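I've put the structures underneath this note.
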Structure I
Amino acid sequence: MRMPRGGDLGPPRGDGVGWWQGVDGAAGEGENNVVDRIVDNEVIGREAELARLRALLAGDGPRVAHLHGVAGIGKTALLKRFVREALAEAACWWLDCRDIEPTPEGCTGALAQAADTDAEGLPALLETLAGRAPLGLIVLDSVEAWRLLDTWLCHRLAPRLPDNLRLVLSGRHHPSVNWAAGEFTQPPLNLPLAPLANADATRLLIRLGLAPARAAAVSGRLHGHPLAIRLAATTLRERPDHRLTDASLQRVMDELTELYLADVDDGQGRRLLEGAAVVRRVTVPLLHALFPDMAAEPAYESLRRLDFTEVLPDGLALHDAVKEPLAHTLRARDPERFLDYRRWAWQALARRAAVTANFELWRYTADMLYLIDNPVVREAFFPSGAQALVVEPARPEHGVMLERIIATHEGESGSRALRRWWRCQPEAFVVVRDEAGACRGFYCRFDPARVAPECLAEDPVTASWQTHLAADPLPEGRRALFIRRWLGEAAGERPGDVQAAAWLDLKRTYMEMRPSLARVYLTVTDLAPYAAVAATLGFRHLPAHGVRLDGRDHATAVLDFGAGSVDGWLARLAAAELGLARPEPLDRDARELVLADGRRQPLTPLEFGVFGYLVDREGEAVSRERLLREVWHSHYTGWSNKVDAVVAGLRRKLGPQAGCIETVTGVGYRYRPDPKPVSSPRG
């Protein structure tokens, strides 16, 4: 298999978590020190931007900087050039946000790993970093992957920076309104990265091997885009008569990508690039799953040497500016093969995720999320635009605005309940405001286990939810989240920008509460606008737990995440979209087994309790004593055949599927369903 040339002309590469101590003039050695592999031609034409970044090194300079621009514009290369210069007087801790879960714990854990410290908690961690060098740089690259964490970065991390630490955020989008409205002693440095000037583009093309006359002729058609320039230099050197399209950047990138692929003169090479364009990152095991007829290690190496490949902390990725047109072309030309690649990738990732330690689980969750087309989920984790509204914890001064919104959209009883929550649980409220500071809406959410029982009982809605929890209790150690209400100033509970911002922020709450989050409750007065989306996400309507307030029905919907918490839920969403979802084995409302052929079997109360307990803990070995305690509510710890008798009855009703209840010798039982097989690609 012959692949296009590459390697030396590719973007700078390196691990996503690393640090470089350069105060003594010597940067760290080894694979983590990607700074040493930067070459000058990757920052041609960026002298003005470099000069502005150097302001961070001054004692009275800005403490936060935002570098932003479109994919492939050269943000990472510029930052690494700046860091290389700064190493003479500063230490740097570099995080690639794409591979780190978007939670405060994910950020602080990765930063502590980069700094090789056991310091716990954000204040202690920042103090440790501040003591390492006279000046320190915390660089967050690809920060658009942390959209869920934007408010925390702005209002928690940045304000706590010691005087000698600087925070540099690099991403695709303009800083959100969070940063314009934040309180900083020095305004953040806002540094948009524009296309290269035509003269600089010509210089770079010549540096990359194109003849001066040819470089001057084509440079104006490349929109000053460094990745397009690199691709043009590679593809046009051997095509002296090719006339490049004078069109939009996307059209030019599509054309250059097709020319590049034309050099792949065998079917295997093209298949390899197509598969790599469908997934978030490429690993050797994933290549083996996608292409069992290829030698995975050489295939991985051929991808690594490509001009538009990025080396991630744990794998490779095609640059998005090339990946997106490749994936789009494949989807349009061969939609079935596009779906097959996603299916095969999901199966391989699901197998890996099942045996992955919790601290590494986010990588596989993010990989599976990337395979989802559902816009509600995809926008939350892979945003296509900048955040337009500020979402932040409510403060006492927001009370007047909250009161006005509540009075506009709620009746007497609903208003009284929300005002009571504002008094007894103010930390449950989150406000949504615009750049000018005006409160556009709010939402209220909390963990009922951390609220006074009398507060829950006084509100008819939460009292109803508590009744449901008592009748269908969560396993020990699992938590629920009550989303009591969201209201926009203009639209109330109806869909709109406020509701979208609230739901996006709720995804952050989901992530922070995992892996203990097991169930979410919410209420709306009009289910219709949300019915389709809610059903897709797995919410169930509970008619028996609706409440009538002020002449309006407040419907209750519930989302059960299952044994895998948020990660398991997201994996199920991906599986369902790809046609790989297993049917739910238990209809909890009807208290029936649902067999693979569609038949149903009624269950006794004890059979329902035992099977439900095992299903909720898929893959976990559960002892007989634990089942006696949790299902029978018995504290008997000796040997008993009660559990065995119930399991025997379940297995009879399961028939050919009886093997899903495994006996764990000396312990008890385990539920392990058989996933639906999908054939692997061949040839």
Structure II
Amino acid sequence: MPEAPVLQSLIANRWQGQRPAQALRSALDGRPVAYAHEEVPDFAEALRHARSQGAQGLLALDFQQRAARLKALALYLNEHKEQLYRLSRQSGATRADSWVDIEGGTATLFSYAGLGARELPSGNLLHEGPAMPLGKQNRFAGTHILVPRGGVAVHINAFNFPVWGMLEKFAPTFLAGMPCIIKPATATSYLTEAAVRLMLASGALPDGCLQLIIGSTGDLLDLLDGQDLVTFTGSADTAARLRVNPNLVANAVPFNAEADSLNCAILAPDIGPDDPAFDLFVKEVAREMTAKAGQKCTAIRRAIVPQRHLEAVAERLIQRLAKVVIGDPALEGVKMGALASHAQQADVRARVEQLRQSSELLYGDGQGFEPLGEGVAEGAFFQPTLLRSHDPHAPGGAHDIEAFGPVSTLMGYHDLDEAIALAARGKGSLVATLVTESLATAAKVVPAAARLHGRLHILDTEAAEESTGHGSPLPMLKHGGPGRAGGGEELGGLRAVKHYLQRAAVQGSPSMLMAVTGEYVRGAQVLETEVHPFRRHFEDLTVGESLLTHRRTVTEADIVNFGCLSGDHFYMHFDELAARDSQFGQRIAHGYFVLSAAAGLFVSPGPGPVLANYGLDGLRFIEPVAIGDTIQARLTCKRKIDQGKRSPKSEPQGVVAWDVAVSNQQGKLVASYDILTLVRKREAPAGQ
């Protein structure tokens, strides 16, 4: 093996670190993979660079542009992923383990790129509406906006997912326009450093938006202020220590912790050894014990099963674990690699000894355990270990001690209430799985367990084919949990992006709110021109540009014809006597007729820049429309989003949301909704 390199920190756009310090040993054979560097970075310089150049570069782009950069970054990393796979093997990870880390990370980038393109505006202000009137005449209103915080996000990550752990925090931070400083766990930081070098080589990242620390954070946390933010993934003990940093407390720096927890899986009493779901439970527990060698913050540490099935579950679990081939992941057939470091190996061994004081060892005594491969005797391998609790209700044991490796403890229960109580003994966890085929059981267990778990995974034979599994956090769903699990939240789609934005309430006239938000607010001044808004190209449209249509009186023939066309013969539209006894006292028009009639009032029928209508948002039928009522619509350009996309004919286009308000002859609002359209841009002159 060639001489191991010295890893470097990326501070203020410079790679720093020359002198070797701590050796980072291969989990496979103990030889050095890399060295941390001895030099201490200037963290004040890192913060200055992030707050100036980093913030400036990010805010020169808008939400849509940053979403496009995330997609480009994900594509680049996927093109160069084999470099990361080769290095990941040194952490003891199998190809499947590395896939979760590496391609799970790029999938998260893709997910946030798509989220940004779909959900976020063209700008750096997100209107969290709708605006609400604060006065009787709607001359004074209020709403909420979200804007970039203006500070720096410090991300402190765990050793078990050196790529995904970085990217699942980086993606929403970048999308929100906040520069970040990444501090990976030192043991596997060689893989994070390699990923960061690829990220910079992609050309997708503005200068200063991402910096990297190899080694200690030194005085970094002491230099943060109230606009900054800290996220942490790791042990509950470390989270508790960092959370009370005097500077973080004094400046109210937000601190988000996602900590390792004593997650559980419950086998419901309706499932027996002859049921397919029984094997689903066994497979799920075994997979969570052996994937990443059990080094997952979501791994199943407590398997809670009906007392009468304890022996059967233990027998099948042992059979499955005995078939797992352990060794060098480069060898064909190996399904489980080593723990990430020798320090981790020693820690897991010590924790298992503690657990054995309250539990019986069922599998994993080390007898005959010989991983496959050359030099593996010096590796950080650990045999899958299954225990059974002597008394699940006794203090300590698997409810309090976590061996962060391929270790799980079985415990029995007599009824569902006891199972729920045992799950709660973990004092808060990231995820719990319930295996059941009973709808009633799920309806009872999930609400009771939800207060102490960040995510509930219900597994039955219907879901099994598509289920991503107990231990798979997804970008669009919350990842985090209460209590011991840290109390914080990560991922969660748009929720995560908003975590890195500052929310503010804004009050003023509707016109002022429209000027601030860049979005039409009901009651604001509108711009009426002789040109129909549907005849304008995307660039030429102005938010607030509006059309007040001519009127249409609804007749009985309209209702009859619409009913015959649609097949909707609901009594309120056709039965005079029944309608007279209803809350409306008379026959009324179909709501969807009102919608269609309004379209007939405001649509410009000839070919033009409006290419397609692809949906409605917020549709409400507010007042009934009776025979003889006269309706009129107001169509107003509400919001414009430039996604930088083209039509199938390669026409450049943008998204326009139109506010539609339909009123009757008394001026009362009868229907309200937004129309989403694709609008063609003007063709750019040749050469541009």
Structure III
Amino acid sequence: MDEIFEKRKKIIYEFICDEFYVPMKLKELAMLLQVPKDQRDELKAVMDSLEAEGKVHVTQKGKYIKGEAKHLRGIFQANARGFGFVTVEGEPEDIFIGEEDMGGAMQGDEVEVAITKAPAGRRREGKILKIVNRGTQRLVGYYQSRKNFGFVVPDNERILQDIFVPAEQSKGAVTGHKVVVELTSYGGEGKKPEGRIVEILGHANDPGVDILSIVKAYDLPSEFPEKVLNQAERVAKPVTGADMVGRKDVRDWQTVTIDGEDAKDLDDAITLTKEGDNYILGVHIADVTNYVQENSALDREALKRGTSVYLADRVIPMLPHVLSNGMCSLNAGEDRLALSCIMTVDSKGNVIDHQIAETVVNVDERMSYTSVKKILEEHDEEECRRYQTLIPMFELMKELSEILRNRRHKRGAIDFDFPESKMVLDEDGTPLEIKAYDRNVATKIIEDFMLLANETVAEEYFWQEIPFVYRVHEAPDEEKMKKLITFIQNFGYTMHVPKGQEIRPKEVQKLLDKIEGSQEEAMISRLTLRSMKQAKYSPDNDGHFGLATKYYTHFTSPIRRYPDLQIHRIIKDNLRGRMTESRRDHYAKILTEVTMQASSLERRADEAERETVKLKKVQYMKKFYGEEFEGVISGITKWGLYVELPNTVEGLVHVANMMDDHYDYDETHFQMVGTHTGKRYELGQKVKVRVTGCDTIARTIDFELV
């Protein structure tokens, strides 16, 4: 059938390319080609396919003319297996690029691409015509020297070629060094790319060099310029009486911070009391804008960084330590300036009144999640004795947190409860322990209170119609949702999407409730998450799908996120009566750029954090070479089984290494089935595996079934 269709396309295309062809409508074409009326739909399908491939165009009058292939611009993403994709802004699906059609493009290049195939219901294919801008100027990799030259094997497996380095450009690097190489030529026509070494990071086995390589690969700024450090020192002065003038003084309110044991930048403090049936919840956030003035050297550096980056063995802060861990941090026993959202919440979790104010706070205790969990869940005697005076407030927190969580659940907020990894490293950065991060009553309390403050602030500023920064999460793409629905049907689950309407968050939440505790929970949760769009910052309030709310922002972390800092500035201008027409114009003008940059830097930080975690997991598992573990099958593909261990480490059992039988991948039911034994492996199944390989360069772990 396909052959006949392609043949017809070829004939009609050649006919349209003929120099004597005159542009015609579909009806005229049908008459000329003697296509009977009952086959006109087939002709239309042929013409649509030619149009999708860019071979023909339809004029405004509905006539078909020969078309140039549609040229699109996008960013090239290489795949370690040798092919790639081009992502075009505003287009839902990317374009597949085969190895022979890459035209010398490298990872991250901006390219011009022509569509060569557009099969119905499948991904479009294309060919790269030209490279508009090179996306990679510098690379990090492993240096290997030869007699009179060397080459760099890139850490990034999406860079598909090694970089040739002439001896005189090697800066004295020797085999085993991790280096930064600057590209001087991009190669082509059988020639390798060339470069010169600009920095030697150290030997691959030296402590800390592994993470430093990731820092350099993602171009994360590790040092603050002198000017910025000096300015931070100058502004980090203790709070004086003059600083407090005109502020609401809440220093005598019982106040705590609750964070991880190792946190040093404490953005948020909590106060909570009860009046009748109503809760008075205060979320007090460090007033960072008091120290970081707009357009100062500090502000420009913070905008350039966008966010603090939390890597396994270090934090790369958005602001210098003297501010992030010092004057801006809500340290216990110190007077601190804050911006507070004080909410009156009824017994159903509705905010019935609120006040946003500049305040002065003094925290009574710096609590850890572990400690609050010990008090509320374990009723640990020693802990309860130590924090006796705070227990009534913690009990109230637990009570209100449950009310807020139930309210969110009712409206359909989606809660992906993935085990994150918690790492314990020694001073050399060697992983001693990797475990699933404990999400307990205390982490949930803080999460619930921060969400409420963020929503309250966003709604208030939306109705004030002041230029603002929102945290938006758009509804998922229809195509991706259709694929997900087809996938979950294999496991007997359904999702209801009314015809012609967008999916509602409640439907996704219902699915997650249904799969809870099932074998396939982890796999379906991950796939559902991948079907979602990424949350981003925007000056337009487009709502937050995942939280099922119309109004959301990021207000609670100005020490470590630039958008929060930007919002504080807007709020303070408004509170102080300085939101003039010219200030409104100023914010309206800068916010598009600020939100785009913040979203992109957030993605960079997330990727760097993920790479660090992957790397440390591989290093950790190296010492268990040959040892056996119990795990759960978390993914099944035609090349093998992914198995996840209780400590969140995931590895691959290659199908080629499943020696007891020949296994076929059953795509419909996501199973591996043995040809002779009929043995089945399915998602969520418990299996025993042995560690057979750990590759720190590719950051992969190999298992075999025991």
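Here, each number is a calculation from the coordinates, and none is a lab measurement. Just so you know, these numbers come straight off a predicted model, no measurement behind them. Cβ atoms are built from the backbone, for glycine too; each structure is taken alone.
Brief remarks on what is shown
- Distance in nm of label points 7 Å out along Cα→Cβ at positions 399 and 423 - highest-scoring structure of I, II, III: III
- Computed 4.2 for distance in nm of label points 7 Å out along Cα→Cβ at positions 151 and 583 - originating structure among I, II, III: I
- Given 47, 33, 24 for semi-axes √(5λ) of the Cα gyration tensor in Å, calculated: source structure among I, II, III: I
- At a computed 10.6, 29 (Rg and Dmax of the Cα atoms in Å, for residues 135-182 alone), which of I, II, III: I
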